[in-house]
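A.B. asks: Pasting the structures in now, so scroll down.
No value in this document is a laboratory result; all are computed from the given coordinates. What you see is a predicted model; the values in this text were computed from it and never measured. Cβ atoms are built from the backbone, for glycine too; each structure is taken alone.
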Structure P
Amino acid sequence: MDQNIFYDEMHNKINVMHNTLIDIKDGTSDLELINELFRAIHTIKGSASLLFLEDIVSICHKSEDLLTLVRGSKLTFDQNMARLFVEIKDFIKLILDDTFQGLNDTQMIENLSLYFTKKIESFCVKIVVVLSKEDIFSIDNNTTTNNYDINQISTLVDTIDFIDTNETSLIFIDVDSLDDNDFELLKEIRMNSEHKYIPIVLIVPKNYSKLVILGKFLGAKAWIEKPTQEDKIFEIIKRILG
């Protein structure tokens, strides 16, 4: 296998990224330009995989996930996101050039990979589930606001089904919406290895007698006393998820 072919292809696609990002440096809603950026990153990822450049593969994969949200109208490609992709393009080129020259600053690459991972995550929509039979929010049952995708669900069974298929970041549980047999079903959330570390916030009536027991049982992160206030809930979401 002639590795130079893949290096050349990656450099070509880095140039495509560069030229596309010049066109959208102030942000864009042009889906074709977004798709062009996506295709360039996807090709870079494929070539990097063949060259075993796992740091490039990883950052390209995360970049694709971010652009997928843009393509699905979940996020806006604004000026700040454009700047992020310029940095990502430079990071990919740095690793590629250093590798081609036989250089390998592992600590620097690790630090930069962590930086970009956190930066990308800061743009991503975080899914919040609110289990309640009451209308807690003055929003629709599914609304994206301030990078939070809030889903209000009325039953525990539907909540478990939802978090099984969606990467949930935070769960609010209104205890008044739980039936007696639901407390046993709650074990499924904490027994499932994929869900056991999802933060849970309890919504409880005043002087709720089972607060301590249920809080310890679920490993609850916090609790809110009824009547709930929407701004207070958003404050807790922001505090926990950033």
Structure Q
Amino acid sequence: MDDYLSAGSPLLSLMEAMVLSQHASARVRCKLAANPRCSHTVLHALANDPNVEVRAAVGQNLCADAELIDKLIEDESIAVRFQLAGNPNIGNRRLEQLMNDTNPYIAERAWATFETKLLEAQLTKFNLPELESKPLLGQLLLKAGLISQENLDAALQEAKNLGLLLGNLLLMRRLSSRYVLVEALLVQHLIGQKRLSFDEGVYFVKRESKIDTCNIFRPKVQSELYEAHA
């Protein structure tokens, strides 16, 4: 079997992994580093690989232990830390550490990953069946004056290219806050259930955007929407 295919095989043995970890091809070692069947011993060795892409692949491996992740967060390579900053599985503490990285691109990516995790957790709490049901999220934000048509069109195209939901893309690009998106998606769901009209939904979303900058009033408004959702 080709060494590259062997490196990614679900039947990979410890002996094979040890041999492949010394392979001359960085492409093979990178494939091995991403293989969840790769042993912890070999992964720890690959975390010291001279090739940046190999070390970055270790950080994306779901079987990488806490010790490995902590080591890679301190990696001298910006590329390795940047890759880790996009991994939601490394835990909030480590994402927060990367949000304070000296490199602004790493800090920004870690922030987007962290906020997206929180957004998805909040949406799960409400058990919303579809995040992109009618009416479309973008139309609610547009009618509420929270995004321009130009920015919405660009965001829709980028979300399509990256295979992301619009809400996640808007959050990543800081075109909306997590708080406003949660409320807008909740309103969207209520409109879909015919418990709010579209105009009422726009009113709520617009009002929530103003309250987003004034936390003291947030609990009262949240309770109104949550009662409507219940």
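A.B. asks: Can you tell which of P, Q yields 0.35 when FRET efficiency 1/(1 + (r/R0)^6) of positions 31 and 159 (r between Cβ atoms, R0 = 30 Å, to 0.05) is derived from it?
C.D. replies: So the calculation was done on P.
A.B. asks: Also: Which of the displayed structures (P, Q) returns the greatest value of FRET efficiency 1/(1 + (r/R0)^6) of positions 23 and 199 (r between Cβ atoms, R0 = 35 Å, to 0.05) on calculation?
C.D. replies: Comparing P, Q, the top value of FRET efficiency 1/(1 + (r/R0)^6) of positions 23 and 199 (r between Cβ atoms, R0 = 35 Å, to 0.05) belongs to P.
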